[in-house]
Structure 1
Amino acid sequence: MAAARAALLALPALLAAAALAHAKLPLPPYLKPCSIKLSSKEMTKCAVKHANEALPHVTKGDRKYRIPSMDPLLVDSLQVDDGHGPLGLNMLITQAKVYGIPKTVINNVEFDFKEKQVRYDAFLPSVNIQSKYNISGQILVLPIIGHGDANLTLENVHVTYEYEFALEKMEDKEVYFIPKKHTDFRFNTTRLYIHLDNLFNGDRLLGENTNKFMDENWEELLVSVGPIFSTAISEIIHNILTNVFKLVPATDAFLDAGEWKKL
């Protein structure tokens, strides 16, 4: 699997905005801060409560804070390139619409300020992805080629997202909570449904048999391609978090964090 590569070729403008010039803003009113002086247990309780309260607002999007609308989330293109790897698969997904994010429930949030690490655990009842696709190579043991409409649905999705952060002083002399690129995104699901239209240049029999094979072997398929898509999803989450935290000083994002100004 090491040879596999996933690349987000074009993100919506808001997601790509992390590289824009820095501009200081207060914490959005729908995001309520927690104190860094809370115990780990109390910090988790506070963060989970506030995260779930904020989600309905966050998923609607907020251009001021470079947060894209997530109802649905639009991803311009995603390329999976493993032509010389164990999968032998090349796949381009375009015009993707991801449905189901607003129903996310945050189950756990852990901040380790000493080690500068954060962990989120969440649950999504259902995630549906509708897109255009172009594919060639093989999936599991079957050769595959085609282009057209793709429809993927995952049920009962459990997600874990971990990342490291740094406290950095910017040109405005304020200290900011900056998520670092080193991230870990994992997920599992109780069912994956996938349907690709127009496989094998519209050969109905081959297309139906291939879709049936993928449906019957969805668990093996998920093991094969899941890590590749995890990389892309991790990048999307990283960009959203970075967009927000680069705008709001850490002393506004967290209570009782005045000592960070001494950095």
Structure 2
Amino acid sequence: MTETLDIPRRDSYVVFPGRNTEQMPLLIEKGRTPMTMYEFARQKLLIRKLYNDVSKNPDNYPEEFRQKVAEKNVQLWDRYADAGDLWLRQSANQERKGKVVLYNEQVLDFLKKNLNPRSRLTNQGALALDRELEGAYDSFTGDNVLELSKANIDRFFGKSNTRQEAKDSPFWRFVLRDLTNDYADAVFTDGKQKFNYDSAMGIYVADPENVQTMRLWCVNGLGDGSDAWGRLVYYFGRLVGVVPEARNAPKATPQTLEQRV
């Protein structure tokens, strides 16, 4: 059974639950591409705006519509999602640098070829980048890549952030771009109201291993601080497959969201 996210079309976003190594090939086989952290954040902000508008003016909307909007708001904000963006890490006997790689065609090609149930994994559940995958770490370069030194990984990762720290984080600014401030404000405002926390949006990764490694990023739901962390074989994985026309469509507005919920 698949779960649908109705933005901007009823079948545009479909959840593929289970281990990423098992679900990624199925997602790609169906002509979909994995949702990115940026897309996930954009959807959250759009449905939140619509939900707030409906809540402030309930008499302007039929009850059934209000219920659907509330359900979508919960569905997007309270649940986690695995993304198509990568986390690459040098080995323990190297400089221990890491790369945040935003999804693009090179990433899709890499995932098609190398992420499946037969993938060779490390003891900590990451894709091993040695043998036939030696050189993969160095192959990812360009504007969609943020390489972090071990010092900066130690500085910015492994802790929960204040609102301003999240906004200033090189990781979040790189991943969320123009959405960073609005997304952080939404997380901290709603997180304080619902869960009474003042720190959130942490970034957590495993220690370097004996070989270079690759994981996908996962973003937690609001109740778990909207943290980002790298993982791959978690049994309850939650990839979201996007149809090409949804990814290429103009940015949605509250009006189009209202029409599609």
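Key figures for this structure:
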| read-out | value |
| --- | --- |
| Origin of the value -12000, where helix-only ellipticity at 222 nm (-39500 (n - 2.57) for each DSSP H run of 4 or more, over all residues; to 500) was derived from one of 1, 2 | 2 |
| Parent structure of the calculated result 1.1, given that distance in nm of label points 7 Å out along Cα→Cβ at positions 32 and 240 is the read-out and 1, 2 the choices | 2 |
| Answer label among 1, 2 for the case where Cα extents along the principal axes in Å, calculated from the coordinates, equals 63, 40, 31 | 2 |
| Per relative contact order in percent (Cα under 8 Å, 6 or more apart), the highest-valued of structures 1, 2 | 2 |
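FYI, it's all coordinate maths here, none of it is from the lab. Note that the coordinates shown come from a computational prediction; the quantities given were computed from them, not determined experimentally. Cβ atoms are built from the backbone, for glycine too; each structure is taken alone.
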